[in-house]
Structure P
Amino acid sequence: MAKVSNKVVITCAVTGAIHTPTMSPHLPITPDEIIKDSLAAIEAGAAIVHLHARDPENGKPDQTPEAFAKFLPRLKQQTNAVINITSGGSPYMRVEERVLPAATFKPEVASLNMGSINFGLYHLLDKYKDFKFEWERTHLENTRDLVFRNTFKDIEYILSTLGESGTRFEFECYDIAHLYNLKHFLDRGLVKGPLFVQSVFGLLGGIGPHYEDVIMMKRTCDRLFGDQYRWSVLGAGRNQLPIAAMAAAMGANVRVGLEDSLWAGPGKLATSNAEQVRLVRKIIEGLGREVATPDEAREILALKGGDKTNI
């Protein structure tokens with residue numbers, strides 16, 4: 001069973017590549033908005049910020065190192081928080097494109113998706129009839145026939161590209177099979193503990209958000225990894241806070257943010273990432289647990305330190 005700390009590491013996923021500008025006026029798009037929202041989320045209690053970049057003109061996901069360079073150094077100068085750079089990028093991108101920002105900046109943490117899945121967003125078309133930018137409609141519609149590719153070869157490529165720099169990974173596991181994939185790489189010695197396992201619930205194509213799904217993820221992690229992992233959870237959409245509450249009561253760390261959910265309650269758009277961090281912090285502290293500082297998160301996850309990055 002995983003070592004359980006009374007300290008809870010909150011990750012905030014600030015903007016992502018799923019939601020589009022039409023869906024919320026509060027979604028950070030420009031470098032200045034990403035910095036402002038990240039700093040507010042950190043002030044609210046996030047120890048880690050998980051970052052994507054977007055085209056500031058139309059909000060389209062942008063996985064070029066140049067796009068990240070517009071905000072990463074400025075953000076680093078203003079915070080001691082752990083910076084986590086996506087290697088997932090967008091499901092439409094090749095792995096060589098997706099890994100470039102993390103390979104360039106060598107962060108303390110990079111996300112790593114542990115298997116291929118159907119990645120369905122097309123059902124959101126039922127909620128939004130008019131879009132600010134035409135790419136948004138195409139982005140959603142094309143997921144009817146989209147497999148988010150993360151083959152064993154792709155995963156090995158990311159591990160080999162980033163591993164030598166000391167970057168550790170947020171292993172994003174969208175289903176039980178992804179835990180077995182991670183165990184495969186652990187057995188081969190290509191990853192090492194403590195594994196930062198981020199269980200993802202409620203995305204169409206992955207495991208569901210039922211409480212039994214949460215329990216099954218935890219039991220499978222315990223059986224496969226014993227004390228070699230640190231568990232974290234994220235719930236997509238309206239599942240964000242219920243999943244966080246269930247798992248935090250079971251000893252988990254949590255991830256919130258506008259990448260994963262636009263909501264702060266039924267029918268209520270979150271006005272910022274910080275609002276979601278504050279909401280989940282109330283849950284955590286109501287359970288008698290404490291929110292980890294960035295340096296405590298580094299100790300829990302065995303990170304190399306912010307001074308050993310290229311940011």
Structure Q
Amino acid sequence: MPVNKNTDKRNENIKIYINGSFFDRDDAKISVFDSGFLLGDGIWEGIRLVNNKWMFLDEHLDRLFEGCKAIDININLSKEEIKDAIIETQKQNNMNTSAHARLMITRGNKVKPFQQPSLSEGINFVIIMEHSEADSIKQGINLITVPQVRGLPMSQDPKLNSHSKLNCILACIQANKAGGDEALMLDPYGFVNTTNSCNFFIVKNNEVWTSTGDYCMNGITRLKIIELCKNNNIPIFQKNFSLVDVYSSQEAFITGTLGLLTQVLSIDGRSIGNENIGWPVSEKLRELYRNLINV
């Protein structure tokens with residue numbers, strides 16, 4: 001998700017949580033032997049604070065633990081202990097709404113800078129919490145389809161929220177070089193899948209379409225949008241579809257914890273929808289989602 005580069009001055013004085021202690025932003029440091037730094041060996045989650053409540057926190061923590069188990073990281077912390085760390089970080093930063101936290105767990109520091117997981121000791125647990133407005137991108141974004149594809153599960157399962165994001169970073173670079181805000185990525189079979197950081201939806205014939213979810217991070221916001229469609233009689237399909245379908249769609253939007261539901265204005269230079277009549281399905285879902293999270 002592209003972000004507003006006009007940084008909030010309050011974030012200059014945030015406190016960062018590292019393994020149970022708090023540090024000023026400029027003093028928050030991890031060893032160069034950290035597994036995440038050396039090899040991208042770790043799992044992370046992004047969570048949002050709205051009206052003094054961390055949205056869908058249990059679901060995010062379930063995914064965090066599932067990811068760590070999948071790559072054989074023993075967290076050695078309970079979910080309640082992680083919740084306590086989040087709340088204490090929130091108190092340290094005097095935050096009550098419009099904040100975003102990134103939770104990161106790596107395999108810990110290595111005794112030697114090599115790949116073998118047994119060379120890592122313990123874990124490193126970091127929380128970066130910042131003031132962040134959910135609707136920082138009000139005007140919408142422009143996507144560019146890129147040659148970088150989402151991988152197969154046997155190479156690196158794209159459902160994992162791992163620190164290894166180079167594939168997505170390359171996709172973002174490709175899109176930026178071509179004048180886009182974010183990359184639209186295909187799956188290994190050429191079907192439209194996701195963007196480099198968010199889940200992707202189109203509206204076609206008053207139906208909402210999104211990918212099967214086989215080759216993308218199954219986002220919490222994505223799940224909530226699917227549930228909202230089902231609960232409000234909006235036809236929703238998780239299916240394979242191509243760029244031909246996308247280019248002729250009436251609306252398109254992306255979802256994510258940082259930007260919630262953001263309108264897509266164009267894809268590969270083709271305008272999506274009609275600014276004169278708006279994007280009625282997207283706008284309805286945006287309102288339903290805001291009601292869900294009480295903002």
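None of the figures in this text is laboratory data; all of them are computed from the coordinates on show. Please read these numbers as outputs of a predicted model, since none were measured by experiment. Cβ atoms are built from the backbone, for glycine too; each structure is taken alone.
Matching task: -8000 is the computed value of helix-only ellipticity at 222 nm (-39500 (n - 2.57) for each DSSP H run of 4 or more, over all residues; to 500). Pick the structure from P, Q. It would help to have the intermediate numbers written out before the result.
Working: P: -10500; Q: -8000.
Comparing all candidates, it corresponds to Q.
Using mean count of other Cβ atoms within 10 Å over residues 80-87 for the comparison, can you identify which of P, Q gives the largest number?
Biggest value here belongs to P.
Ranked by distance in nm of label points 7 Å out along Cα→Cβ at positions 104 and 232, which of P, Q sits at the highest value?
Q
Starting from the value -0.72: which structure in P, Q was log10 I(q)/I(0) by the Debye sum over Cα atoms at q = 0.12 Å⁻¹ calculated from?
P
Hey, mean count of other Cβ atoms within 10 Å over residues 48-55 derived from one of P, Q reads 25.4; which structure?
Working: P: 25.4; Q: 17.2.
That value comes from structure P.
Out of P, Q, choose the structure whose coordinates give distance in nm of label points 7 Å out along Cα→Cβ at positions 112 and 144 equal to 4.3 when calculated. If you can, show how the numbers build up before the last one.
On the way: P: 3.6; Q: 4.3.
Only structure Q yields this read-out.
Quick check for you: by relative contact order in percent (Cα under 8 Å, 6 or more apart), which of P, Q is greatest? Spell out each step's value before the answer.
On the way: P: 26; Q: 18.
Sorting by relative contact order in percent (Cα under 8 Å, 6 or more apart) in descending order puts P first.
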